[in-house]
Structure 1
Amino acid sequence: MREFTVALPQRNTHVLFFPRIAENILMVEESSALLVFDTNTENLFPDKPFPHYTIPAGEQFKCWDTIRDLSAWALEQGAGRDITFIAVGGGVVCDMTAFLASVFMRGTGLVLVPSTLLAMVDAALGGKTGIDFEGYKNILGTFFPAREVRVFPRLLESLPEREYLGGLAEAIKHGLLMDNDLFGLLKNQRKAVLRRDPETINEVIYRSVQVKKWFIEEDPYENDIRGHLNLGHTFAHALETHGGFSKWTHGEAVAWGIDKAMKAGVMIGLTDPGYAEEVHQLLREYGFGLDIEVKDPEALIMAMKNDKKKKSGKVRFILQKRQGDTRYADLPGEILRRVIV
């Protein structure tokens with residue numbers, strides 16, 4: 001079994017890769033734990049060793065109302081500070097359960113079992129928790145690393161194609177940021193990746209997580225370089241908000257956002273045009289729709305201005321000069337309008 005530890009200030013996260021289903025994947029040393037599923041994952045593990053709660057699937061349920069309901073249920077179960085919450089699901093379930101664990105009685109135990117490629121390569125690792133508020137993505141949140149992240153790639157076999165592709169957008173992002181071998185793997189083994197060849201996708205997940213590990217250990221609270229992990233995300237989060245969190249998946253929005261970041265970089269003379277075209281073609285080859293019609297550009301720009309990553313009143317965009325060379329940049333309104341229409 002592959003495993004490694006991510007060193008973070010609050011506590012370390014132990015990441016374990018399960019090559020096959022194991023009886024102990026939902027077990028913890030403590031005698032008291034609560035399981036959180038959504039309607040997509042509730043039936044993945046028929047034998048549940050602890051009481052469980054199932055939330056409706058979908059980004060629209062990543063909100064205060066769900067946290068309130070989960071908190072009330074945990075109290076009904078007699079949960080105390082010694083409880084461990086175990087989340088089984090995608091980014092929504094992992095983010096929300098982690099947020100709950102961080103604030104319930106000022107902090108409890110937390111184990112994450114990501115069920116989607118997006119959660120395996122991104123959402124479950126790094127300690128970021130969050131819920132959406134007033135139409136804005138992850139605007140409320142904390143830093144609260146899980147004690148363990150348990151990765152079981154075989155769960156991807158039954159993942160809907162659209163959700164699987166969404167996770168690939170984040171894996172591509174990691175390849176762009178740092179790992180040239182991962183970037184090459186995604187370019188040269190596309191057919192194997194798309195057919196979910198176990199050996200290939202296991203390597204994609206492992207390399208992606210290693211990239212994220214490097215960034216979060218270097219900058220746990222996103223004061224500087226960890227922000228590079230948001231490549232394409234300022235555009236993406238605005239698009240998700242514009243679509244009411246239901247029209248596009250997070251991964252689809254990220255692929256679109258990466259493409260827009262490349263185009264913006266070319267416009268301001270930062271990004272190498274040949275590199276931008278290479279990224280554009282790779283995203284196309286993986287089936288991402290990049291020609292999204294934005295009917296209200298000003299609303300999208302306003303959503304960007306309310307992005308949680310802004311500092312000193314300015315939104316910081318993450319752009320690249322080339323693969324592995326990532327920069328912060330300000331983009332004037334006229335560039336944004338030209339890029340998104």
Structure 2
Amino acid sequence: MKIIVTGGYGFIGSSLIKSLLTNKNYQVLNLDNVTETSIPLSLKSVKSRNYYFSKLDICNYNKLKKIIFEFKPNIIFHLAAETHVDNSITGPKKFINTNIVGTFNLIDICKNLYERKKYKNFKFIHISTDEVYGSLKKNAKSFTEKSSFKPNSPYASSKASSDLLVRAWIKTFKFPAIITNCSNNYGPWQYPEKLIPLVIAKCILKLKIPVYGNGLNERDWLYVGDHVRALIHISKFGRIGEKYNIGMNRTLKNINLIKKICRKLDTLNLHNNKEFKHETLISFVKDRKGHDFKYAVNSAKLKKLRKFKYEKNFDTTLSETILWYLDNKKWLINAYFKKFKR
């Protein structure tokens with residue numbers, strides 16, 4: 001089985017590759033453009049002869065076509081994307097190019113290869129976000145696979161556009177694709193522009209923890225290990241042409257999550273000062289433009305797919321994540337200063 005993972009040096013992509021390589025029958029090709037948020041170190045421990053890497057921008061149609069036609073994959077997991085909402089507000093063009101044009105390149109090339117070779121088992125797994133659905137009100141029910149698209153940021157609109165491209169290729173060309181929409185991920189190797197590693201880095205450095213608005217915005221948090229398990233499960237058992245939401249269907253206010261991390265670090269006596277409370281670092285700042293109030297996805301459809309189950313509860317995986325970042329403090333702080341040069 002030959003598998004391509006786009007964006008394999010990313011937080012989710014690297015975790016997916018390591019899981020795939022536990023199967024000795026899989027050959028895995030990582031296509032990554034190696035941007036500032038790529039993490040090659042995350043795959044340094046991989047020694048498998050079945051692992052390959054190629055530095056490639058998915059916006060480069062000709063080079064992308066050449067490598068896909070040479071490798072002839074049975075499955076493509078498409079994760080390569082610009083993902084950070086704040087960055088999409090200050091520089092949306094990069095999001096349009098990578099998330100929309102890059103996705104078009106992939107599905108157009110794969111369609112041509114699929115039609116030529118008539119792979120019986122070829123699948124294109126398009127990994128997207130719950131942000132395409134827009135924002136929920138406080139007591140509204142979680143998004144389902146039938147919810148309308150109402151993206152509110154340049155990032156979300158670029159991902160919604162890519163989802164619609166894949167859907168069109170499914171309907172018009174019978175392209176063998178599946179779309180997934182996940183909630184907020186967390187876990188090891190996440191770049192510290194994202195909330196959880198950012199809060200941990202700020203606590204380590206005793207710097208102010210910025211909280212948008214009043215901190216009451218709600219998110220549905222999904223452990224990366226569970227996300228990866230769901231993606232592999234869907235690649236095996238999911239129906240072509242379908243879409244699947246991947247989330248915990250349980251939300252947490254941003255401020256409560258931050259306080260939970262702070263209290264965990266208090267119990268670990270991070271600074272050898274039992275009197276110091278990390279919550280004193282919390283600083284409320286001006287709200288983000290177009291800040292969505294709440295994301296939550298209903299993953300009942302996924303759970304019915306061969307009785308898929310998540311492995312661990314949130315508190316356990318959050319504690320494991322915090323401990324991982326403390327064990328890898330040097331990488332976290334270096335990545336933090338690389339992103340936020342003072």
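Read the figures in this text as sums done on the coordinates, not as results from a lab. All values reported here derive from a predicted model rather than from experimental measurement. Cβ atoms are built from the backbone, for glycine too; each structure is taken alone.
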Completion exercise
With FRET efficiency 1/(1 + (r/R0)^6) of positions 84 and 316 (r between Cβ atoms, R0 = 25 Å, to 0.05) computed for every candidate in 1, 2, 0.40 is reproduced by structure 2
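Where is relative contact order in percent (Cα under 8 Å, 6 or more apart) largest, in which of 1, 2? Numbers along the way, then the final one.
Working: 1: 14; 2: 17.
When relative contact order in percent (Cα under 8 Å, 6 or more apart) is calculated for 1, 2, structure 2 comes out on top.
Tell me which structure, out of 1, 2, gives 24, 16, 14 once semi-axes √(5λ) of the Cα gyration tensor in Å, for residues 108-219 alone is calculated. Don't jump to the answer; show the numbers that get you there.
On the way: 1: 24, 16, 14; 2: 35, 19, 11.
Answer for the origin of the read-out: 1.
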Completion exercise
With Cα extents along the principal axes in Å computed for every candidate in 1, 2, 67, 45, 40 is reproduced by structure 2
